[in-house]
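Following are the structures in question.
Values in this text are rule-based calculations from the coordinates and carry no lab data. Everything quoted here is computed from the prediction, not taken from an experiment. Cβ atoms are built from the backbone, for glycine too; each structure is taken alone.
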Structure P
Amino acid sequence: MFSGAFTALVTPFRNGEVDEEALEALVEFQIQQGVNGLVPCGTTGESPTLSEEEDRLVIETVVRVAAGRVPVVAGTGSNSTDMAIKYTKMAEEAGADGSLQVSPYYNKPTQEGLYRHFTTIAESTSLPLILYNIPGRTSVEISAATLARLAEVPNVVGVKESTLSMNMASDVRHLAGEEFVILSGDDPMTLPVMALGGSGVISVASNVAPAAVSEMVAALNAGDLSRGRELHYRLLPLFRALFLETNPIPVKAAASLLGLCSDEVRLPLVPMSGENLRTLQEVVEASATLLPTPEEVL
């Protein structure tokens, strides 16, 4: 179930509200373009600014439109174990197929605290959990040894690997076993992570280039390194441009350029402008053969 290109979905806004119509269209577009799964309410979906009601609306909408065609892995993590359980149960009730659990941010638990946090959540749900290891945002890293311990919990099935460390990816694969899923959490790292035993990516870029990212991942999973590497280098300028500013500011700007949704973000984020926006526009234009045509944008 958790193999291939999963899109870390943006949450479209219109005049300060969740744009449900644009979200429905975005989900359908993603599926038609060949992605293998959808991840709403993660960092790219601006989850820190969504209310509980909005979180439920987004997850329910994605599940409803996906209609079982691809798995939906909802971001339901928190730095409060009780809140993570509450949101995970809500996603389970909404029909999600899995949960993405970020390591607790700001309060910086120990490795034992991380272990107990995730096991407590796992015991509260039947959903499979993918842990999200992103110390650049949370200031705490889930060690490979802790991930190996957690891999023994029946419904802890994998990790979204965003440490940018190939040593970490190698150690997780070695210590946690072949059945433990490793998904790249950074588009430029997908090729090396998959070379070390990863099975895919939770991608920002696939919001705007779903077919190309999906093809790259499929080629790598099929053992076609040459094709996978070719697509990696063709996509690399776009990967870089989508992080000229804090995610999801650039990807929403790119989605707006393609007519997928508004570039509206919520404070404390602000829309892209100036030189960075001009650079992004140039990269989008140069990447036209990798991006959907106007006819493909539903």
Structure Q
Amino acid sequence: MGVLSDRAVVITGAGRGLGRAYAEAAANEGARVVVNDIDAQAAEEVGAAIEAAGHVCSVHVGSVADWSSAQAMVEQCVGEFGRIDGLVNNAGDHYLTLPQEDEEDGIRQTVESNILGTMFPGIHAMRAMIDQGGGVIVNSTSAALCGMSMVASYGASKGAVTSLTYSWAIDLMKHGIRVNAISATALTRMVGHTLEHRDSPVTWPPEAMAPLVVYLLSDRSQGITGQAIRLWGGSLQLIGHPSVTPTLMDRESWTVEDLDAAFRGDLRDHLQPFGRDMAAYADSGMSAGPAQTPRDS
């Protein structure tokens, strides 16, 4: 008996890479899995492999950034398996470009794949989970939300997904639905094309990330919700929750002169760090707190 025995789980973007690793790991732990991908051949191959291993699987082909397709995917899970216990929003897009060189098509594809492709399946899944009394949603984020060079659109989309995770966790807690986000990095096709631009030793396979997903889908993670969890090789980390600092200065009203004096004075020591790259503001003539430790994801 696996930790996901008899659970019904949908995994998006499961035709290859991390999604495939998640689907196979969930099936190995006893879950009945809906393998989703926009690539029919890839999805069918994964489904066939899961079934050949003696597990139960269903294949859904379609874009999770399409409202009707996302709804049909969830309905397929409920129709075939009687319920939906877990949703892993793995499907997404990634590309590198300097912000001034970004183009409409790339931005739209990133936003639709990463944000809408998380929201649409999540909304349909949570409706079914509310009716059945509980469930688990796992979203995909990235440390790029902290700010990294050449991934502004991607990082912004993952920041949106993480914010979405926090809000969903709050609203769905009373329905017994847990919502977390994971930042899991492995040597996949999507990551491979970025390595020439990064000094990052991404050598671990997708299978190394799968235990985190299985754990979050299982009852062993009861009580864990609203978290952004980062697995970087063997390093398990949490992405800090954004927060508003305590009031640093207080006046009845502010003028431009008052603000200038504040930022030139005591407030300067409280400027917040930003970015994953140590040289984010080196030689820029700008001031901020110390940059964070550089690592990709």
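Annotations
- Origin of the derived value 28, 54, 17, 1 (P(r) over Cα pairs in 10 Å bins from 0, in percent, for residues 94-133 alone; candidates P, Q): P
- Parent structure of the calculated result 22.8, given that mean count of other Cβ atoms within 10 Å over residues 214-221 is the read-out and P, Q the choices: P
- Test item: Rg/Rh (Cα atoms, Kirkwood Rh) calculated as 1.02, pick one of P, Q: Q
- Which of P, Q yields -11000 [helix-only ellipticity at 222 nm (-39500 (n - 2.57) for each DSSP H run of 4 or more, over all residues; to 500), calculated]: Q
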